[in-house]
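The numbers here are math on the coordinates, done by the rules we state, and not lab data. A quick note: this is a predicted structure, and the numbers were derived from the prediction, not measured. Cβ atoms are built from the backbone, for glycine too; each structure is taken alone.
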Structure I
Amino acid sequence: MKVVFDEKCLNYIFPFHPENPQRVEKIKLVLEELGASFIKPRKINETLLLKVHEKEFIKKLKNKEYFDLDTPKLDFDYILSSVSCAVKAAKVNGFSLSRPPGHHAGKNFLGGFCYLNNIAVALKSIQKKEEKAVILDIDAHHGNGTENIFFGKENVLYISLHQYPLFPGTGKESRKNCINFALPPYTKGEFYIKVLIKALKIVEKFSPDIFAISLGFDTYEKDNLSQLLLKEKDFEKIALLVKPFKQTAKKFFMVLEGGYAKDIEKPAKAFFEKLLE
């Protein structure tokens, strides 16, 4: 598996903020141990962002004309680097090991540590008109930004498994092409896997050409920002369940979203070890 990584993402930190460089560093060590190959992205042409985001919103990001307690002001170069990783991952059927994450960023809003929607821009960079795409979001939080971007798009199916209630407070019900599986706090792995199997049956029926995953590790039982209780063995099962789509879809790529446990490398290793077997 090709891992798209830019060391630049390790060069910024917000004191006491859970979205920190260590979470990426730990996953990187796991992938190195598993023999993954690393490639660096090229900076994308910013016009590509306009396929997803509004021009005025991008301008505000560049000028740091925003205020959000969860999403501090950040140099646009770092934000663009993360999107560039995702775009490259989509082109090489790989994994974007990048930060900041993106699935809470909508057409004209940021939030939840997210500035631009990495997976949305990446998908739009490769999807042809006749191609159908699925975004499977397995972050503990609902990807309100991704839903905002693709709502009503017949050629994109967005499926999210997330805790509810929890930030951002959306995703309680399904709407059109956005299928939401809202899970109560303290959901254990056995029930989560049953729901995932149900979700993947919907994916099978849709028969996508492109299969993309918003990959969050904050469903892990030791994560402090959610109350889902998945263990390492559950991440192994998740990998085995999505693995067939890696073979059947024309294009398959993944983008890192959340995951804030001090030992994030444990669920990451469990997932990638099975995926790469």
Structure II
Amino acid sequence: MRFTKMHGAGNDYIYVNCFEERLDEARLPEIAVRVSDRRFGVGSDGLVLISPSETADFKMRIFNADGSEAKMCGNATRCVAKYVFEHGLTNKNPVAIETLGGIKTVTMRIDGGKVLAARVDMGAPVFEEPAEQKILLADGTAYDTVCVSMGNPHCVTFVEDVQCYPVAEKGPLFERHPRFPDRVNAEFVQVIDQNTLRMRVWERGSGETLACGTGACAAAAAAVFTGDCQKDTNITIHLPGGDLVIRWDSVKNTIFKTGPAAEICTGTFFLEES
């Protein structure tokens, strides 16, 4: 299996061009687990397949590091746009990418034929009812949270010092809480000022990652909901892997996410029979 490894703000995936490669559908979860292993595989947060689409320019499927299929990933969407443009699959800008979380339009910033950054129209956030919830974790503590969907589910918790927060301990408790039968992505967010947030994320099926595009959008939406940030302003999200800029456009009622996309390497992964 030929692959390209890419990352958006440190959120790294293995990308496979399914215009050329043919993979066994039944083995996709297994393949995702194997290539994602950081000791015995290539090492990544998951596997992304780039395929033809009947409803958009391209189709993207995402499998987490544990083999489960995800609905959407904002960082991966930017990387897919970079891949299809730089590898000659399209000369369009913007491009429309089909995901399980809906069709996303990506506008690229191009210099010298290279995509340096991209802006994704992520759509409108959908708040759960009620949006603000007090969730009791197995550690016996009740947490004030804001639950919002960006095509995939997020539970946002505001904390005083996110850098010192025990994400590895609390993240799994949120992800597998009975309130979320399909599991959830957990964001831990510190408000710096009305234009700046600092965030760490525990991703459903992948654990703590260096960045999460949909999570950054959910964090910004939650901060607008609580009044810590405002619509129609750029909100910079500081993540361990880099910065993302989020803007909730009130006229179009959509969230735009802008950030980098980078190609790391290409190679061949050998898929011996299971």
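So helix-only ellipticity at 222 nm (-39500 (n - 2.57) for each DSSP H run of 4 or more, over all residues; to 500), computed for just one structure, reads -5000; which one of I, II is that? Label of the originating structure: II. Taking volume of the Cα convex hull per residue in Å³ as the criterion, the top structure among I, II is II, with the largest value. If distance in nm of label points 7 Å out along Cα→Cβ at positions 154 and 186 is calculated from each of I, II, which structure is the one that comes out at 1.7? The read-out was computed on structure II. Ranked by distance in nm of label points 7 Å out along Cα→Cβ at positions 2 and 170, structures I, II are led by II, which has the greatest value. 15.6 is what came out when mean count of other Cβ atoms within 10 Å over residues 90-97 was calculated for one structure; which of I, II is it? The structure behind it is II.
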